[in-house]
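In what follows, structures are represented as structure tokens.
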Structure I
């Protein structure tokens with residue numbers, strides 16, 4: 001690991017969120033909207049309980065709540081969660097639709113009874129040392145029968161991304177993510193495994209092309 005890379009995850013993300021009053025767009029991730037819409041339309045999944053890992057300022061959690069899900073949004077940063085709760089109140093989302101949980105995912109151990117119809121892990125990349133593979137395996141263990149694990153990540157890190165340090169030159173491929181999950185093929189079906197291109201904003205505000213690696217797996 002780069003000797004100058006931060007090692008205290010809570011301090012890093014608190015500092016990151018305190019740099020400005022909002023660091024993300026406030027819009028839900030495009031892949032989440034596309035995949036969840038397809039799950040309901042094409043696979044007959046009824047909105048139920050959802051877990052949003054690394055929920056940040058809450059855009060994905062709030063979109064899910066507004067579309068019929070009961071959501072647990074989990075993030076390491078109290079500042080991010082406070083903003084998410086404020087945004088929920090501003091949009092009139094009932095408190096029983098979203099529960100905000102402050103937790104360091106590196107140490108997260110889901111309870112045996114913890115069960116969700118959708119577990120979303122969008123862009124769990126970090127400049128701080130982070131056991132992503134292990135966290136995703138724990139996430140998979142919470143998916144209920146008939147439920148879906150959605151993992152969305154960068155296919156390549158955007159220019160200027162903070163994740164571009166010596167140990168994180170390239171994110172894992174879709175094949176590497178699926179292999180690292182080590183899920184029994186008899187118990188899981190791959191619904192989506194593809195790269196998707198979208199437009200985004202670079203650090204200087206210019207429009208850039210982003211490539212997302214989208215993986216959706218359904219538990220039988």
Structure II
């Protein structure tokens with residue numbers, strides 16, 4: 001599978017792979033569509049999950065590699081939830097309306113992320129010593145899972161979590177010597193901020 005390591009060009013002395021570019025384009029398209037409240041983000045998300053699997057295989061980021069089958073499952077659930085809401089959950093357009101977590105749910109979410117990150121990081125450290133940053137890797141992984149779950153349920157809070165994901169991913173990619181991906185993650189961060197306010201407007205409109 002030499003095509004996974006095919007280099008397009010170098011940036012700052014670091015090779016930018018074909019898979020880097022493919023996953024970046026798919027990822028940016030997916031989050032852009034999600035931020036615009038488009039159900040088509042899920043179709044792009046299926047391709048994005050496959051691209052990330054190969055990307056993280058090549059980077060030896062095992063926690064994020066093992067995330068992809070779970071991510072695919074959440075994507076399928078989210079696709080169904082967005083397009084098949086119950087009557088009380090239905091927006092004026094017929095899709096799932098935007099809601100938000102209670103403060104109690106947010107507190108439980110923070111505790112869950114911290115606990116799972118610590119446990120998974122320890123397991124990764126023991127089982128896969130080749131991972132250069134097991135705990136940072138798992139924090140990003142758990143945050144992504146949580147953000148995807150909230151996105152699947154169309155919770156406004158998902159964008160708060162995505163902002164944390166973007167920031168920690170920038171740190172992670174810089175720490176392993178990537179130059180291209182931090183630039184892409186910065187674009188994710190900008191889209192996340194834009195989407196945070198866009199979904200707040202949707203929430204206010206649909207929950208009067």
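Given a value of 3.8 for distance in nm of label points 7 Å out along Cα→Cβ at positions 107 and 195, point me to the structure among I, II it was derived from. Attributed to the structure labelled I.
Computing FRET efficiency 1/(1 + (r/R0)^6) of positions 43 and 115 (r between Cβ atoms, R0 = 35 Å, to 0.05) across structures I, II gives 0.55 for structure II. Each of the structures I, II was assessed by relative contact order in percent (Cα under 8 Å, 6 or more apart); the largest value belongs to II. If helix-only ellipticity at 222 nm (-39500 (n - 2.57) for each DSSP H run of 4 or more, over all residues; to 500) computes to -24500, which of I, II did it come from? Value -24500 for helix-only ellipticity at 222 nm (-39500 (n - 2.57) for each DSSP H run of 4 or more, over all residues; to 500) corresponds to II out of I, II.
Out of I, II, which structure matches 123 when volume of the Cα convex hull per residue in Å³ is calculated? Mind showing how you got there, number by number?
Details: I: 123; II: 114.
Of the options listed, only I reproduces it.
A short reminder: the numbers here are calculations on the coordinates, not readings from a lab. Quantities reported herein were computed from a predicted structural model and do not represent experimental measurements. Cβ atoms are built from the backbone, for glycine too; each structure is taken alone.
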